[in-house]
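Here, each number is a calculation from the coordinates, and none is a lab measurement. On a predicted model such as this, the values are computed, not experimentally measured, just so you know. Cβ atoms are built from the backbone, for glycine too; each structure is taken alone.
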Structure I
Amino acid sequence: MSDVAPTPAAGLRLRTEIVVVGAGQAGLSAAYHLKRRGLTPLRGLVVLDRSPSPGGAWQHRWPSLTLSTVNRIHDLPGMRFADAVDTEAAEVPAAVAVPRYFAAYERAFELPVYRPVTVTVVCQRGDRLVVETDHGEISARGIVNATGTWETPYVPEYPGAERFRGRQLHTKDYRTAAEFIGRHVIVVGAGISAIQLLDEISRVTTTTWVTRRPPEFRTGPFDEAAGRAAVAMVEDRVRHGLPPLSVVSVTGLPVTPAVEDMRARGVLHRLPMFAEILDDGVRWPDGTTMRADVILWCTGFRSSLDHLAPLMLREPNGGIVMTGRLATQVAKHPRVHLVGYGPSASTIGANRAGGAAAEELMAFLGLRASR
């Protein structure tokens, strides 16, 4: 917990310039840049986080996701990950290492993080925004929303799901492969998490891999130019008000040694999406059936933005028209910036977006930066 902002009592009433909602990678980056540009804690800047301790979504990841298996953890601005965590200890769970880093970061820069505070709704009242929470309300001139996606897992609807007698769970619910020993597991999804969990589970029991579209594996290095091109594609969509694409749909799946091993073991034999869920398995459109004990939905997440619904940010297609240097500013509501959305959904993108959002929102509100 930050030394600046203790756990609030019920009946919280604050008036500030900017509220940052969420204290994950994107939220901490934005808070750092806002404070560095001269906003004082509490009167100028308040950060709200629903978790009881630092770490963002990382603190909820499965135990086997370690520093050696995680895709990459990028440094927050102003402090290296290695300054707070022993990066040589590769088998340290990411759910332990990242919260340790985030906690050190909050202390080092004295960020005013209030937790646990859940934002329930944001409304406009005159020329200000009222952020209602389970501990009271805060009046602010602007908001940087960094709530991410972890709290909004997506599971597609399929006929018969309610009659399945086995177990259904989402990536968010996964803990360990050992609990599936002796059961046949259908893993649904073509993202990096699906591949990681398919790898783990297939080592202890039988699995079937199912995806909606044929997975695309990326060969060769994913260099800086490729990264910029991928971000540009996602950015173009959100600037036109289209729902953002998943990262893997743009970048493809990297062919790692683990993937090569899975190929050698025959684990990557992919089947198309089934059409119906039975009480003891699934059925494909051609009538083929397969028995299953578990369906693991590695089908991603949606942006957690329900609390912003009164501001009517969304287009009829569900997207949000974004503007600004790095597409963090909501075109319909320039007082609201979304970081960790669209092109800033990656950890490195979140850092850059936090700085851009801080600069642009302060300029829009007429707040002069002082360094």
Structure II
Amino acid sequence: MTDRKRHRPETIAASHGVATDAAFGAVVPPLYLSTTYQFEGYDKPGPYDYGRGNNPTRDQFASALAQLEEGAGAVITSSGLGALDLLVGRLTPSDLVIAPHDAYAGTLRLLQARANRGHFRLCLVDQSDDADVHQALDDTPALLLIESPSNPLMRVVDIESRAGWAHQAGAEVAVDNTFLSPALQQPIPLGADYVFHSTTKYLNGHSDVIGGAVVASDRQRFESLKQWANIVGATGSPFDSWLALRGLRTLYARLAVQQKSAMAIAVYLSDHPAVKAVHYPGLPTHASHAIANRQQSGFGAMLSFELHGGLAAVRNFLRSVEIFTLAESLGGVESLIAHPATMTHVDMTDEARTLAGISDSLLRISVGLEATSDLIADLYSGLDAC
């Protein structure tokens, strides 16, 4: 195992598991697809027995991610929502979950569906409002969920302060770190008990894996999660884990280029007369710039912006861009653009979208690895058509 005290995170990501194959000396870690493993003898199981509970390939990816997040261990799941469900699926009907009112629509859909079935109680709050958070914490919650930056408006909250308040109220804290990854933010040192990811996004980085992960801050929490994942069968596949570990190798290099382009694009959009607002924490004008600058090691490659002209402008813009692909998801090497109101957040009611601040003129961008100048030229073509 790579020693995180001796090596920097970039080295861990690039080299974890490399040249550890004892059978043939393969430099690239082999893919173990076997579902079952031989016992050494009667009543003598080896380290692996059945693939739902343990798999060498999945464990290798989990170990690398846990080190990068500075956690005690990680459980790899079949999707990002599967990771969230692994966390909340252990709660009881009397438990209270506090979640952001402007979270990813899939998160809200899952939480509301389980709450409607009486699996736990749910309270949605504006987590940037200190008074709202304190009022919710007065109701003795079991879990505080944090999404920072938020999807799609890039709102940032002070993780350290909210984790401290939650712990004083007796609650555990889980942070969705999908948008930034451990390359740019580490919630566990800030006080989180759990960090969860859609590994589909930046960790894999190539838009060819559906996966998720939960990293626990201590061994007891990790063992509890691992046991529950085996009980409910939530673990991810070996092949997806192998691909995600391969993607992890280039995480730091990819994000360094992507966030540099994102900053240039945010500045360009801010100065364009067709743009009503730009949401990117890297801009000094962003409401949460100071918090992001303090708790993140970079501002990421996600941003959103609003157009003057409403839906008509959105349609004209989307018809005119060529490099940006109109598609859901994010975090890949290709640049994507989404219209949250009709795509990622279409399940939300009009009232809920309005409350969250998601307007019909809002567009969300995932910046890829194309040349910055080409991306800006493509945006110019779209804005010129508005």
Structure III
Amino acid sequence: MARFGTAAAATPVDVVVIGAGQAGLSAAYYLRKFGLRPEAGFVVLDRSFGPGGAWQHRWPSLTLSTVNGIHDLPGSSLAEVVGSTSGEVPAAAAVPEYYADYEKRFELPVHRPVQVSVVCDRGDHLRVESDAGVYAARGLINATGTWEHPFVPWYPGTVRFRGRQMHTKDYRNAGELAGQHVLVVGGGISAVQLLDEISQVTATTWVTRREPAWREEEFTPELGRSAVAQVEERVRQGLPPGSVTSVTGLPITPAIRAARDRGVMRRLPMFSEITETGVQWADGSILDVDVILWCTGFRSSLDHLAPLELRNAGGGITLTGRLATQVEGDPRIHLVGYGPSASTIGANRAGRAAAREIIDYLSAEANSR
């Protein structure tokens, strides 16, 4: 891997987009639509070996008919590319095909695999260092998402457990867990989907920190907008963002309803510690398990931005702008796929807003010279 110090020559570019998932591709689409030329005007740096963002790593049983939602990218329809959005085609195959077509169709300058190591402020530009070169950027749209930062909470006794611990990111199929007692930890959509799937081949137990909030009503655009607005308000206040799904609740699909009828969705409160053979609650009750599956979510992948000192004392990043993508105090930097745009509900609109605002800022800056 190449190493770049302060003496390395930097390629000048107006905007660097880091990440080529839904938010990154949306931003790139609008940067081009609003007048920036590929390569000279903007580049997209993506760490993956192929198109698809985090979707290419999803478990095989997550199909287009079971996924919680895949929103079309601007200017293109998923159904037109893959033929349908309601079949049993794995999302890990369909979405990369769709994204690859999208990058080619709109001639987006995606470079991969490129690992961005650090971004530093150099006054008149942002220095973006990667294993494929260095860029001197007038603006930055960070769209690195969360997949690379799985979150596993710490509990006493974690290192004592003799069984297997795995995260949602590690899951491939229920068959590999057959014959084992699996403890599923977490109250999100992935947790209940995997709980349902695994329970059909082996014994399961489900624990969450809070009582699950079930949603009986249909997920409407209005509900989605309300959820995004609540998360947006948090980042405008500089608070760490909550997830959009934590606001919307868990949808009761036919599969989940069937699992409830089988008794699978009976939830226990969170344990207090982990033992060598399982878990123990504060009242002394114990449960022996073979596998602990942590469906406890992800955190934003922002380590490469650490030198910019964007986080406040509470760990959040204060965002402003029309859709809360612009870092307060530095209009050169936008975060998409973060906070209110961390789901596909808000990624497209955030990409458009970030592209528009950063181009307007750069134009105003150029005119003021």
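Each of structures I, II, III was scored by mean count of other Cβ atoms within 10 Å over residues 206-213; the highest score is held by II. Supply the structure label, taken from I, II, III, corresponding to distance in nm of label points 7 Å out along Cα→Cβ at positions 134 and 334 with the calculated value 2.7. It was calculated from structure III.
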